[in-house]
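The data blocks that follow each hold one structure.
Computed from the coordinates by the stated procedures, all read-outs in this text should not be read as laboratory data. Computed from a predicted model, the values in this text were never measured in an experiment. Cβ atoms are built from the backbone, for glycine too; each structure is taken alone.
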Structure I
Amino acid sequence: MRHQRLDYRISLLRAASFHGSSHQAAMVFQVIAPTQLREIELGRHRIQFVYQGPEAFSQTNFPQFLDLIKTDAGYAKVAGRELTLLDCTRHFRHAGGIDGVAQIVKDIGGTANPGRLKKLAAFFDTATVRRLGYLLELFGHQRQSETLEPIAKNAKTALALDPSVQPITVLRSEPFEKNVKWNLLINEIVEVDF
């Protein structure tokens, strides 16, 4: 990335694994970049690029939100715990779906710095913040979830916890449970390993 003069951060499943979410064995390096790039293969390694708009990327890719990982070529930037949690929730399809994100939140959510999490959450959409807040609370990470509550209070409409699940309304006789605090429709039962 250096020779192309592009900023980046390793994130999603690879970053979660780096921070201790061992359930998430990433078979691919997932890199978030402010430019749309094609997936590449380098020997046995596959690198998947996930696009984030340049403005949002520049607001979150600061040294205080990143860690460094030693590689053969030197050091590489990897998302810190808080940024990993938000990135995984935002790009949940790249992070193993809502269950994969839930596992990551369970594994590393309690070690996230609440102040840093709150600061970063301001640069993400409210849907991402609400879903992350719900999952943090679900797994008992109260200090971290409480910092996200003010953002959730501004939400006007209820969202599905897992927007990829298309309900079959004919078969469903009762409406989905609604979590009022996070303004989410709980349309999926979260399953994680213990």
Structure II
Amino acid sequence: MNRQDALTLLHEYTKNENLIKHELAVEAAMRAYARKFGEDEEKWGIVGLLHDFDYEQYPDMTLHAKKGAEILREKGYPEDIVYAIHAHNEYHGLPRKSLLDKTLYAVDELCGFLVAVALVRPTKKIAEVEIKSVKKKMKDKSFARQVNREEIRKGAEELGMDLDEHIGIVLEAMKGIAEELGL
């Protein structure tokens, strides 16, 4: 299990560049949290990189993540990785038991939202996004309405994090790979 193998698997199942960028953003956020919590950065990064790898082929929420978990299990990925990826889709009703599970859930929607906030900036650069502007946009229900704000709040809460601190950690992680994200 290594990043290169995970990238190969990601590209095998995912062709959409925006979805690949989302996977990279979640990977960066997961790595940042692994460092914060003293966890295995490579493992956590792989979870972020692969969390939606099956989405393009299985966009139906009753199948997304469930099919991915089956594929990862067949390929011999460790059960904690498989479970975290399966549990991140709330549709399946799996409890988020570990810190890994909770962190993936916490960063997923937030990464998408931060991209949306960056894209409405005149320069479209994530480097110019600030926590206060993210929180302001969260209050605007018409902005990026497909992003579930409650999941963002709930994710921070499950981690025991203040929302500002949570946004800051993920934002800094994404700023660190801004070029790869095209932001």
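A few comments on the model shown:
- Origin of the value -10500, where helix-only ellipticity at 222 nm (-39500 (n - 2.57) for each DSSP H run of 4 or more, over all residues; to 500) was derived from one of I, II: I
- Structures I, II, by mean count of other Cβ atoms within 10 Å over residues 88-95: label with the highest value: I
- Comparison of I, II by mean count of other Cβ atoms within 10 Å over residues 120-127 - largest value held by: I
- Identity of the structure behind 23 (criterion: relative contact order in percent (Cα under 8 Å, 6 or more apart), calculated), options I, II: II
- Looking across I, II, the calculation of semi-axes √(5λ) of the Cα gyration tensor in Å that yields 29, 18, 16 traces back to I.
- Taking mean count of other Cβ atoms within 10 Å over residues 112-119 as the criterion, the top-ranked structure out of I, II is II, with the highest value.
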